[in-house]
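Structures incoming, each one as structure tokens.
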Structure I
Amino acid sequence: MTPRISVVIPTYKRPQLLLRCLKSVLTQRFETDAYEVIVVDDGHDDATKHLVESLINGAPLAAELRYLRPPIGRGPAVARNVGWRAARGALVAFTDDDTVPARDWLAEGERVMAKHPEWVAMCGRVSVPIPGETTDHARMTAGLAKAEFVTANAFVRHWALEKVNGFDERFARAWREDSDLQFRLMAEVGHVGRSARAEVVHPVRSAPWGLSLSQQRNTFYDALLYKKHPRLYRERIRPVPPWNYYLIVALAFAALVLLFFRQIEWAMGSLAVMVVLVLHLAFERLRDTSHRLPHVLEMLATSALIPFLSVYWRLRGAIHFRVLFL
């Protein structure tokens, strides 16, 4: 029996999170044989392979479970392309290995898409429970709940994916590849809708100190998204460049130049303005988040570095993708 829905789950060396996700996906309130689950191991990880194979060879499952590895390339866009191209369902449901889909996730997603045949894709609801105090990382994760279209919970018609050739594999990190797919579907195929009925839960994972610093590398791919969709990027992603970041960087370089020419008072003035801007950035990140001392110190330290890293990756992306982007 050909499944009506194919669930595609990319994963990268997180077998325990994947197992939690699969337990929810494989216990959906959905007809037997009506869906298949395709795990795409982007990390080429033996522990992940053994986990999925143990499930396949264990007790009978409610849905067919398959394990794939991308033959070439890396990244979530590559993995999702491998998954949907192997899918047999007319509707492809995307989620991530760190989510917990609700029991009626597939049923509600199929019902909404059937109700709106003019929709070529839909983004469901992503719930982000935050236990205890809110940290900066938790608030960033909670932003998934407000995003227009995220592959943590997306339903796309198979023929629409074929028409736009799936995900752009130049997005090598889990960043903006879903927005790019949304924008191309809107421009080339048809309407992309939203529904709160199909829900996945995205728990907040523990984060190492300074995670926000490594996340600045994501902005490299903002340049690619802007190059492909300049109007939609400004309308829906970032209306204006982060001028405060550029000003902080400019003041730091100005202070160095002024010190070189022994203009001590002007150099100190530049540094003073820069410090005020950094403190304002830290204050904004601490607004409505935890005020525990370790968290406050982390926000102060990372706020002093984020503007420099962000500007570096934004300009590097602009040069790499050959686009005037700030």
Structure II
Amino acid sequence: MAIYKNNNGTWYVMIRYQDWTGARKQKCKRGFATRKEAADWELQFKLQKKASLDMTMESFCALYEEDVRPSLKQSTWLTKENIIQKKILPYLGQRKVSEITAKDVMDWHNQMRKLKTKTGKLLSPTYLKTIHGQLSTIFNHAVKYYDLSTNPARKAGALGTEEGKEMLFWTKEEYKLFAEEMMDKPLSYYAFQLLYWCGIRSGELLALTPADFNFKKKTLRINKSYQRLQGKDVITTPKTKNSIRTVVMPQFLCDEMQDCLKLYYSLKPDDRIFPVTKYYLNHEMERGCKACGVKKIRVHDLRHPYVKPTTKKFITFFEVFRAAS
């Protein structure tokens, strides 16, 4: 066993192995307080390299991260990581993957149902479903790529349910009342005009640059999205491939956006026009609703400005533009 003691009293592991290409490698891991901790780490490392499901769930989740993280957006992985670190590993992290049963997952379900948020509320049924879905995804990965015989999370059944959310929307008159309240802050006014009339997502709005506008053709290019991740501004591709699109703008909106761009003195073609966050938009939405008295809706609901009450089908944006003229 290649375990050694440092002069400072801590322990370290020196281990040799073959990587997936067959090349021989050497790894050194330092800083263990005891020999047992070093030996435990060495065992889990060897099990990982053998892809043996006798490894702990904690070790397998490290493999899972290596496998899937490169193909995911940063925001997607951070959501997964939060669930894994806070909801899965504290309960199942030291269990061998091969020994976790459906009954173990049901016991874990019961613990999740008891958890509360910082405000003292139980976790929502939708979030419980998301948590269970992540655990099941990890086991599915083990089944598909590491020869686990069965997915115990699937056998245990679902946790939580998908909550149906009522889709709220504003009439044109309600939106006009709201927009008037936004005029005291030009940045907010122009942002909500684009959200309402173009049906774009808030992340797409916050990633817009002057280069995305073609005022001659009256079009707006949507090919990126903004997120605030771990305290940093991050520009990514849109939510889906189909989200890359060109939106037609009405003439009045083209005129307004040209006025908007004139407010900036040193805005470059690839600079963000709206250097704020989604939190800012939510705050402004609440402020405007309170000021004008219209019902509060989500910023996302601005994507659906008109719904026919009888058929519940969306009117096309061209119909919206015609109604506004």
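So the values come out like this:
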{"read-out": "Among I, II, which structure scores highest (criterion: relative contact order in percent (Cα under 8 Å, 6 or more apart))", "value": "I"}
{"read-out": "Winner on distance in nm of label points 7 Å out along Cα→Cβ at positions 75 and 259 once structures I, II are ranked, highest first", "value": "I"}
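Since every read-out is calculated from the coordinates, none of them should be taken as a lab result. From a predicted model like this one, the values you see are computed outputs, not experimental measurements. Cβ atoms are built from the backbone, for glycine too; each structure is taken alone.
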